[in-house]
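Read-outs throughout are calculated quantities, based only on the coordinates presented, and are distinct from any laboratory measurement. Predicted model, so just to flag it, every value in this text is computed and none were measured. Cβ atoms are built from the backbone, for glycine too; each structure is taken alone.
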Structure 1
């Protein structure tokens, strides 16, 4: 079924003729990927023979879905025309079609709101700004019994969920992948690209218009320090030392994610970050079981200061609940967030990370960044609160809250000569 309101461009038409059940599109800014994907959902909803067909459009944040996609969905459904039979629910951001099909908009910042549903088709927009587990843990199972399809669209922002899905998809013949650079599509006039190149940093231009996964992340707090760790071989395979205690640092979410870093303090002032865990919508009893299952010999557990707050439902603080589960927390000092970020910067050069077990946490640290204030044309003094925040906050509590057992000192800048593998330099 055609949509008279939508005429695909050359590259959009090429894509529509090549899409598979699972497709990944890496496209430059102003390519038209949102229009393309909205119309794919509309076409599927109108042509389905299922009276209970369900489609979803998932943006990083719910407000982004409302701001960027909702008006486009209504427009291409024909809102306001005499022929339009689609009903729009403004409260739920939902389009109900005459044949019983539905399309609804969601935000990936609340993964639990997506659980328990079934889906026939789903679009992930700006995948680089989402946690990868939204796909693997929540949406992929929702497609299984319906043989549903998924389409991932976005512009790179470093090596994150979009990069991971892109790399896996390229190696899978059942997936469709396509990458469109502004220098190749001709959609944006060369003069405009040249002007953008003069006004943007080279890294920004390469990322936004040439779809580079390796360009620097704008406003990242720890990006260069983690690049240094990669270069120095400090993101590698770390062997857990069973003779030494494992310390944990937590960011405790209420309705969203909780993150836990697992670290061993080594002689010479270095730290082996051996593990990372994150989950959403679970109680403290779940995390107590995780600690037991890991089988480590534990030392200090560090929690944020708000763990003392009593919950209305139980009248108990999470500190008290944790004690009843056998977890005795030390409380990180309540200092300004910028001071905590500076503390992380100070100790990152002393840290070695297990590249596999800590992968989600490392990527979050790599992409943790300041927001850009369009009004003042400057970076904000505050970080963006998104999928990176929980891992970054947990590591910040480690940086400000951990005291070395032998000295009582918190982490501080020291020599980086010590290698936690037992050698002075190099990998094991």
Structure 2
């Protein structure tokens, strides 16, 4: 029998004592997940020249080929994670996608590379939903946005270091060595995760909601309940649109810098990637801290409005980045964009985990990731590739990618609207709850 079964109080104390280590290892796992996923961005131009590919083919590699399997398998994996040991699922998944990443470097043609990328997507499907569930069980609601923000650093740090490491290695040894080099260490990390990440009791940090424990709801009920919850619906739409724009610009940003502004692979790796890593970290951690402070002062709805305001602040700098022909201005605009734009993931996932039933936290995370990744990761990079090829007759080959990126970025106000409406729905719920408490008193 397990420690949790024989001595639940000791198991709970151990889980809370090691929650910082658990959060650190889950964040590092997410770092490798995003690095293995996004390293393709800095290598697209090299792969295109080596394998003689079109932008549409590259968009499929960066988008749908990965996203369909990553998102689609997330639902059954999350269903399993709501029943089984989440730590073990994460460890096995990490080992699998790391191996498949390394195999990408051995591909000799487009078909082989496509199949290896699908394998990466299959492996990564088992990472985020159980990680979200574990973090929500280890951190109470007043600390959850900060914890989720730290976990979400895997996005900016994984993308930044993937670009730095991948760009430098590719400039020295070629794109194949770069992919193999970032894939292999993840296999070793999988062993560390299995040995040191804790598996907390479900609902450990939500004592007030303990009554929700019961029979496992169906998958259909999870979809139905999320759709019927107006706040959750708007939050999912908001984060999906934001992710579509983010994945599109992240996947093609290095190619844009090389084609339109004349940067080399090494310059992107050593100049742009550190900016992304440093300011993305400041934005992510700072956004989580501000979100927790705002929720404590005004209520949970303030987190949604805060994200919307920061997206408003970032949009002008994003457009300047894609419209300028001056490298120095582009770098400055990119830096300011990163300072505001990467604060959304932690608060958004924290709000959704707070709304989710205890027994469906991994499933709600998986549903959110399904929508985000099919539409955001799947459609975003693919849409840029298709638009870039289609715009060549109008803009010329050198500028088609720039205008494809501007077109997709212009959808940002749509995402901001849903963050505003999500806050409205959360505010109404908060007022209704306060009235009920007053009436009961």
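As an exercise: relative contact order in percent (Cα under 8 Å, 6 or more apart), calculated from one structure in 1, 2, equals 15. Which structure is it?
Structure of origin is 1.
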With helix-only ellipticity at 222 nm (-39500 (n - 2.57) for each DSSP H run of 4 or more, over all residues; to 500) computed for every candidate in 1, 2, -26500 is reproduced by structure 2
Among 1, 2, considering only FRET efficiency 1/(1 + (r/R0)^6) of positions 34 and 146 (r between Cβ atoms, R0 = 25 Å, to 0.05), which has the greatest calculated value? 2
With mean count of other Cβ atoms within 10 Å over residues 74-81 computed per structure, which member of 1, 2 shows the largest figure? 2
Which structure, out of 1, 2, was FRET efficiency 1/(1 + (r/R0)^6) of positions 130 and 346 (r between Cβ atoms, R0 = 35 Å, to 0.05) derived from, given a value of 1.00? 2
Taking distance in nm of label points 7 Å out along Cα→Cβ at positions 250 and 282 as the criterion, which structure among 1, 2 has the greatest value? 2
Label whose coordinates, when Cα Rg over 2.2 N^0.38 Å is calculated, return 0.96 (choices 1, 2): 2
